[in-house]
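Please treat every number below as a calculation from the coordinates, not as lab data. Just so it is clear, the structure is predicted and the values come from calculations on it, not from any experiment. Cβ atoms are built from the backbone, for glycine too; each structure is taken alone.
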Structure 1
Amino acid sequence: MAVPAIQFQPERALELVLYLANRLPRPSFHSISKVLYFADREHLSRYGSLMTGDSYVAMRYGPVPSAIYNLLKAAGGRREPFIPPQWAELASGSLAVEGPHRVRALRDANLEMISLAQRACLDASIKANGRLSFARLARKSHDEAWKSADQNEMIELTAIAKTLPNAKEILAHLSDGESRGDARRRVLARRAA
């Protein structure tokens, strides 16, 4: 039995974006997408799930969280048939998009909606990736998971898991349906060893 995926929640996703937009030196669609990707990978490695509940698409400049990308587009005023209209309202007063892709937080993130574990993964990714240039972020994110999918196609979660140092354990967790708590304890025990 497969482990159920964390469901994407636009309200929580907005808070994750705000957390990054307030901490990155040059928050943009690209930098937010890449820093989230690396934070999601870390969360998958530590806890057996992606914290965003989003699906990643292999786009030209690296993996992009599909729904969060649409949320950012909604914040910028883009109206497309596959973007829920309420997302523009959700982002209103919270995020602004300046120019085609520059993101500005209009408020602080609600930390009650972001767990300590998620913040730790976000902070680690900000530290490792937050100051990288567009080109360096793109190159770094062109990993085996990104290469496994055709351009503009979804990247399988198992492809992301295969890039992790504890890939065997995470793949077993994803396929065996271990409880999240059991997998988390095993991952943490292994990291502590």
Structure 2
Amino acid sequence: MTGVTGDHYFTAEPTTAAHPREVEFSVAGRDYTLASSGGVFSADRLDPGTAVLLRKAELPSPGTTGALLDLGCGFGPITCVLATTAPAATVWAVDVNERARELTAANAARVGAAERVRVAAPDAVPADLTFAELWSNPPIRVGKDDLHRMLLRWLPRLAPGGVAWLVVARHLGGDSLHRWLVEQGWQVERHASQKGFRVLRVTR
């Protein structure tokens, strides 16, 4: 976090110049070219943690239905992967960052999934909505207290039998987050470790 302005990726309305760009990556044999810009998380590339999550977690099957949640969607790489691998599901892309939400909506259209992607600020998600899957590269740098509040808010919204997939860098507290989730009563499996990242599978 060495930006030259006061903006962070969790700023609601970034003032950083946009400087539009494109990010290319491949997941599960499909190539993606998504729009990005300054003022959002990992604006210049697919974040390494997100890459590990999409490579090592169990992507939804084509038959997956219901609502999926991309929590902290950024410019939308997880959203777009979920929407293309699970064409019968609805993907909710949630972020506090207005620019990130705009980019995610544009990228959902790029991959032909605009009608199945719901982009929203956290408070705009219907209160009674539950999710079959929750995916997140959570914003560790907001601080432990805010991170815990975020997870305590969203993990209980997993539907019965639902699963959350989280990726956290080990040096940023991946193992302590694992322990904290267990202390909160969740079943947590370290599903994979790669390049210093932990992929956690979280269930009730």
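Consider the structures 1, 2: one of them gives 1.00 for FRET efficiency 1/(1 + (r/R0)^6) of positions 92 and 156 (r between Cβ atoms, R0 = 30 Å, to 0.05) as calculated from the coordinates. Say which. Please report the intermediate quantities before stating the final value.
On the way: 1: 0.30; 2: 1.00.
Here the read-out was taken from 2.
For the read-out helix-only ellipticity at 222 nm (-39500 (n - 2.57) for each DSSP H run of 4 or more, over all residues; to 500), a value of -7500 was computed from one structure; give its label from 1, 2.
Working: 1: -15500; 2: -7500.
Comparing all candidates, it corresponds to 2.
Relative contact order in percent (Cα under 8 Å, 6 or more apart) computed as 17: which structure among 1, 2?
2
Hey, distance in nm of label points 7 Å out along Cα→Cβ at positions 84 and 148 derived from one of 1, 2 reads 2.8; which structure?
Working through the options, I get structure 1.
Comparing 1, 2, where is Rg/Rh (Cα atoms, Kirkwood Rh), for residues 124-163 alone highest? It would help to have the intermediate numbers written out before the result.
Working: 1: 1.03; 2: 1.00.
With respect to Rg/Rh (Cα atoms, Kirkwood Rh), for residues 124-163 alone, the highest-scoring structure among 1, 2 is 1.
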